[in-house]
Structure I
């Protein structure tokens, strides 16, 4: 694991809430780092991947990431993004939400109220009173139960983690679990057991999610035809690809492609 970089990025350390607005080009990598505040990370355009010790999230404009204070994370920009982030002092979180709230990282679907609250924080001539009110609303919209559909949990056992890494490189699913397990010095039965124990989902479901999230990246970043993406993701037909996509994302590939860029 790379050593942490400490990025002091908020605009005002005196306030309980502070803001950061940045644009990043595709291919930008922000290595592992931490912030001393809780952080809501939102890109209203583009696509990013956020990685923590628990796993990785693929984050399109319909979703945002909550990261507690001092939670180590890295960001990979997969398509040009417009990032809007607000930071919240831990004392403010406790005061508004309680001692045990918002202690875990998660992804949530950005509903209209949350989206407009975030974007309104970055309007010109924002007053401290208005920022306080908008951030209060935004925090109220952060449920602990996040949207896990774009999360790929990574197992910690070295054998299972190696299988996960190999599977992510084989997005078409050419190598079956027996071959992957052998390459990792294990058996398919052991790997299947480890995935359930360490990720709470079966290897089959884990792999399907990984393949769909790779396809989601192509849908957002490359704007290829859905038929081409289905083929690249290893599906025999568009219908099979669409059925798997709906299971993971709750919408068809074409519906996602139509929503992948939300006007600012």
Structure II
């Protein structure tokens, strides 16, 4: 049986503003990555997200990023590694506090946006951030794209890793994500997203933006809660997985 996690980046509203239909998405996915107040999210949003994850009995993860509410964490910032490591600890602690209050475990974490891209490219930065995660809770699973510095660093530190495929993002032939500033980086067409998922489910490969078919060794599929039509897309992806023989949706902590 092939076990596949279906997860989404959620809790990305702020104050009275809501970005996605988190409640509906949490009834479809198996894991949620919750913003921790730096690129999005706040105390109320985090509390509600933890409660909804618990209600649906799905995995609860921390999604940490740059202190960049205006840019949604998608702008690169030059901050010394030691300070960034403290930022990681701060964000993990914020979500873990709500998880503790609601008696629900924090199972995994991931790096958001520009911070995730920079860590994926830089082994030294990745190790600095991962050591902060390990010091906070060595049992946390690291969710990341495959073949990058974060995966390498986590495995070097003997941390558990779950590699994920971003359903609505284009990849280069080297396995790195295409920058959002480039045409075609974000895939808005739902049928194109479904076709990519079908390709991976049936052959274990993905076609890069350069047209190269490349192997993609992952155990998780990620979609973005702020993608237009995210709820319908999540249902379609879930259906694709469930209709593929030998595949079963299961959260990463239970694989």
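Throughout, read-outs are computed from the coordinates displayed, never taken from laboratory work. Everything quoted here is computed from the prediction, not taken from an experiment. Cβ atoms are built from the backbone, for glycine too; each structure is taken alone.
Quick notes on this structure:
- Structure from which 40, 38, 34 was derived, Cα extents along the principal axes in Å, options I, II: II
- Structure (I, II) behind the derived value 11.5 of mean count of other Cβ atoms within 10 Å over residues 120-127: I
- Largest in distance in nm of label points 7 Å out along Cα→Cβ at positions 136 and 152 among the labelled structures I, II is structure I.
- Top of I, II by mean count of other Cβ atoms within 10 Å over residues 72-79, largest first: I
- Rg and Dmax of the Cα atoms in Å, for residues 104-239 alone from the coordinates reads 20.1, 61; which among I, II: I
- Which entry (I, II) yields the derived value 0.15 for FRET efficiency 1/(1 + (r/R0)^6) of positions 160 and 184 (r between Cβ atoms, R0 = 25 Å, to 0.05): II
- The maximum of relative contact order in percent (Cα under 8 Å, 6 or more apart) over structures I, II, that is, the highest value, falls on II.
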